[in-house]
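These are the structures, in structure tokens.
Nothing in this text is a laboratory measurement; each read-out follows from the coordinates by a stated rule. Keep in mind it's a predicted model, so treat the numbers as computed, not measured. Cβ atoms are built from the backbone, for glycine too; each structure is taken alone.
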Structure P
Amino acid sequence: MMGERRVDQAALFFEFSLEGHVPADHLLRAIDRFVDLSEVRAHLAPFYSETGRPSIDPELLIRMLLVGYCYGIRSERRLCEEVHLNLAYRWFCRLGLDGVVPDHSTFSKNRHGRFRDSDLLRHLFETVLRRCMAEGLVGGDGFAVDASLIKADANRQKGVEGSKELPPEMASRAVAEYLAVLDDDAFGAATEITPKYLSPADPAARWTGAHGGPAFFAYSTNYLIDLDNAIIVDVEASTAIRQAEVTATKTMIDRVDRRLGLRPGKLAADSAYGSAEMLNWLVEERGIEPHIPVFDKSQRSDGTFPRDNFTYEHEADAYLCPGGKKLTTTGTLVNDGDTLMYRASKYDCGTCSLKQRCCPNTPARRIPRSVYEGARDIARGVARTTAYAVSRRQRKKVEMLFAHLKRILRLDRLRLRGPCGAHDEFLLAATAQNLRKLAKLIPILQPASVA
């Protein structure tokens, strides 16, 4: 017999608990164990007035932002709607059934004010990172670094030529931030080359065609991760060029040492970080073993002897050519003061039977040697070890994090503008990734069933 739904008189009282309606295996329940916001109020206290109307609880705003970045909800307007409707989101944000969701404009008001002035998002990221360290997920012996391009919120069709000045009417917050970082090594001072185009909406974003397709405006998000469990130990925003990414790496290594006491024994990276100056900084100044391919342009395509065929003698400070003759240097630095030029005798080369295979078009052979060649030799030695082959595979974990960032968390394009906006988004996304990693690696213990 077909059943019929009977509608009774509405009950006067209901008993409803959000706690009972959030599944035990829900992601937010797993994440909530590791979200400690007990210090947020004390951290923000100096930035609030002691008088006036009470503000929105900053812990509520942080929890809502974590929901948004964990689930790829990019719009704060939509985030407010989702938190209003979703019971699990309400439970995580401690709103209950009748709690009022703040207006979306509250986020921008606090972001441009207290959150940035207090560096709250950095504090939040490091709080979660310390929890990862307490749970034993950060080994601290081996790190990996890499950078990925994230499109800026700037229309590529509306760029102006980099050699021209920005229109005077473009007096936005993003322009003010751009002017503030012109001397920053991670942004304006990273290179003297004038960009081809500038975006009036976000002039700090760099015009780049690195992906091989149509060029676009972008920032770089730089990740420094621990190789054991791919926990992000630091994140930094920079302009989208290699020099700025190398500078960001130095900043991150110094910061995790100073603020967290993490000193890696080795660093894995790709050849973009294999410049002589960078390798010397790692080896000589930080005592870090570079698991990095050496950036080397000494190979020749004309069939003549490359530099590898010349043996360097440390005691004599000279190169020995395949014909047994010495190449010496006067000690004069060339090429911006970081290269020594070693030259063979014109007489030796002129009478040598190997001249056509060595220097057929010049009177004598010359070999450039970086003043940081010692560090380059150490990196070459490391590249021949088994440990290097292992770290080469492990460093792909950084690329997996970038894939997760763009495909799962949907951060393939920035929503906020300016260096500060990029900094805020990258920090929140990295915090969300570490929280999700904690939830995955440390599962919730289910109570044992009673037989």
Structure Q
Amino acid sequence: MITKESQKQSEKILMEAKRYIAGGVVSLNRKVDPAIIFKEGKGSKIYDINGKEYIDYHAAFAPHLLGHNYDAVNNAVLEVIHNQLSLIGSSTNELEISLARLVCKLIPSLELIQITNTGSEATAHAIRLSRAYTSKEHIILMIGGYNGWHNDVARAVLPSKAQVGSRVSPGEYPFIPSSAGIPEGVKQKVHCVNFNDLASVEYVLRKYPVACVLTEPVLQNVGVVLPQAGYLQGLVDLCERYEAVCIFDEVKTGFRSALGGYQSIAAVTPHLSVFGKAIANGYPLGVIGGKREIMELFDAPDPQKRVLIAGTYNAHPINTAAAIATLEVLQNPEIYSHLTRMSNLLYSGLEALFAEKGQPAVISRNASASCIYFCEDAPQDAHDILETHDFDFDVLYRKALIEKGIYLIPLACKQSSISYSHSEDDIYHTLEMNKLVLSKL
């Protein structure tokens, strides 16, 4: 229970943050209501500054696949510190080679990789590589997708129906910027279409010199929107027909969907892929990789064709060790078996509770990632979400669960994530609190 004293303490911290941090938080997508001040996390639980415990399904936007502060990962980090493996910034080292070898082994489409600090950096590199490889400049993105913060991809993730207009197919939608400061020339070369709409992808490919089609294989920044049968292979086929690069942004789907990424589930081979988040279980690391002939442009002999990649902190030994440890743990089949059991237990329990209440709801899921849409059918694209989902009920539901110690970020259509650390007790308690919340909404 939140007391007046604890509320005052939180308000004091928030005021102090606003005094020194622009916007009061260091990543503005964390600016939510209620603005709970969290202090620590272990396993499936997070704790606020008053010591209140929450079962966490937000997972910091999903990197904590094994759970918060997973021992094997933290131990690998501590070993790096103990052995004084420092950031040298010259030549290469055994640690980054080990990670590269392991990632290439687990994701067969990656013939060569490079290591970054974030998924946003990786998508920026992927776009630049594609432009250099094809000598073309236009790109295709999905409405409802998120691929980072840089100019080329900074469109509104889920713009309003008034902003994008009615569904058009074949065709494209206006670039609705998610940020000020994006040059008009950039916007003119970015084409937004709906997910699961191959006709519109081909429409743009025919009309413009397109360097790449960049998409999440499952839209997991507006919940969980799954690809229709044949869609992902269709993208690769269209890209090859029109000499564009097909890029899978697996920052959210990678390793959470399966050890080989969602591409292994779909049995589709993109030309380039990017990974992040779960790859290092909460430590900052991204990966870009793919076809050798494209990736070799990072070190092309001709300086006119060479694509720059640089970063002081690329493959920092702490983050690299965390990624290696995470991927080694994930190779134990029991990890994914447990994730599947816990996920199915939660999904079936929630479906029963919504049916009992008579509340229209569908749980769209991709392995341990899910989203409850308060409508009759699972959405196939952004327009489905905008037209059928009950956004107000979604936020009310999330806030009511937070009051009961179940943490989902209080923003509509955001992914819920289960970790390996979630237990049956966690799931049953979550269902118990759901039943209580639904009885009062």
Structure R
Amino acid sequence: MYMVLGYTEVTERISAYIKDTLKEEITIVLDQEQIASDLRESGYGVVVGKPRNMTTLTRARLKDEADVVVVMGESSRETREICETIKREYPDKFIVAIADRKADATNLKRLGIERIYVEAEAAAEFVNDELAKMRPLNKLTRLRSVLKASDARVAILIHDNPDPDAISSAAALSELAKKEGVETEIMYAGEIGRDENRALINLLGAKLTRVDVITKHILRTFKTIALVDVSNLSYVSALTADRTPQIIIDHHLHDRSLNADFVDIRTSAGSTAAIMTQYVQLAGISLDKKLASALLYGIMTDTAEFTRGMSPDDIMAVNYLVPLSDQELLEKVKSPSVSLETANALAVAIQNRDFVRDVLISTAGVIGNRDAIPQACEYLLKLEGVSTTFVFAIVNENIIINARTKDVRMNVADVMKRAFGDLGSTGGHPTSAGATVPLGVFSGTQDEQMLISMVKDSITRRLLQGMRVEK
């Protein structure tokens, strides 16, 4: 996140560029209440108070959340005092100071300020690629320092039942760690059941370690743990309760109570693969065709073929990866052989489909491969006259529900939260979402067909309530 201390004509332009062009999170600290109110209405994060006051900086969470700090006080003296305070209390913070005159710039250099501009220069020079690079370069430096402090071994944990974004991002972090002389082991819980995901792992030649209730205690042998493409502990059951991560890299909404030595969570990004592509590019790592193709596929799947949530980070990553990737390899991953279990699940979902206007609701019954559910969901969305699909199935002791839509008026993530938020975990995007609900009272039903029927009635009723429609 960018933090701007002091609000002047120059920092106003800088703030607008960060928010509107870079699409980055920004907090402005100033002591003018009326201006602060206007900024809040415009969508800025705002903290009111004197920027040189430590109490104000603490309330602004400068220590924990600011990656790049832009400083320009109401006077040369205030600018210097703010910089002195930050360098004294938080010496590792990356500061960009804007001086009134060249003479002031000389004084600021003595404090060890990373970047200094004279006011006239700042107004002209900030609106360029340099500002966009400051935050990721600073992040990369911090990430490298955490990797180097890891005793040369890092456990990379990805979310349960990992997807291409998680798999490719973990592989990219592994390459970055290798450059620092650090060995890694990529771990996950759950299953990799989707045919495309298994094909991607075969393409990469990557070794992923599956852990369960017993084997996950292997984490105790690692000093450093990295969470990749996940920042909510409810989606990473491989992490034992007695361990906390040192590294978190993700693009999803996260658990605010979860802290780490290094955190890069960009909810503006459409994929974690785009974030990791930026890191390997800045680190000067030469990607081979396999990893470049995997990262491109990770972005492709998490942005629905580049149609959903594409941010400037995703666009720049795609432009960088396309010339390096192998289109034949990508086609092999996108069109793998379909497993018999997936085909059976699709057949059952087709047979059990019900319609509420242009919304299709179906069940795949009782299955072992949960990745067959989103595949059925996506296939059924292609049927004529269907705008939204909800497909669920019983997997072990849980009911797994997936949703897809091409109706711009429908936000399936909100529907899932309203329908199942009080029963289990939900998540996703407006056009693609999922939920996991414990089987609960239904688990005592011995007759499988009766079980499926009871679950279907209950899930359908809740979905209709979530959509706020009557059948």
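Here are some notes:
- When distance in nm of label points 7 Å out along Cα→Cβ at positions 35 and 363 is calculated for each of structures P, Q, R, structure P comes out greatest.
- When distance in nm of label points 7 Å out along Cα→Cβ at positions 59 and 379 is calculated for each of structures P, Q, R, structure R gives the greatest result.
- At a computed 26.1 (mean count of other Cβ atoms within 10 Å over residues 139-146), which of P, Q, R: Q
- Among P, Q, R, structure where distance in nm of label points 7 Å out along Cα→Cβ at positions 307 and 411 as derived comes to 2.0: R
- Answer label among P, Q, R for the case where relative contact order in percent (Cα under 8 Å, 6 or more apart), calculated from the coordinates, equals 18: P
- Value 24.6, calculated as mean projected area of the Cα convex hull in nm², assigned to which of P, Q, R: R
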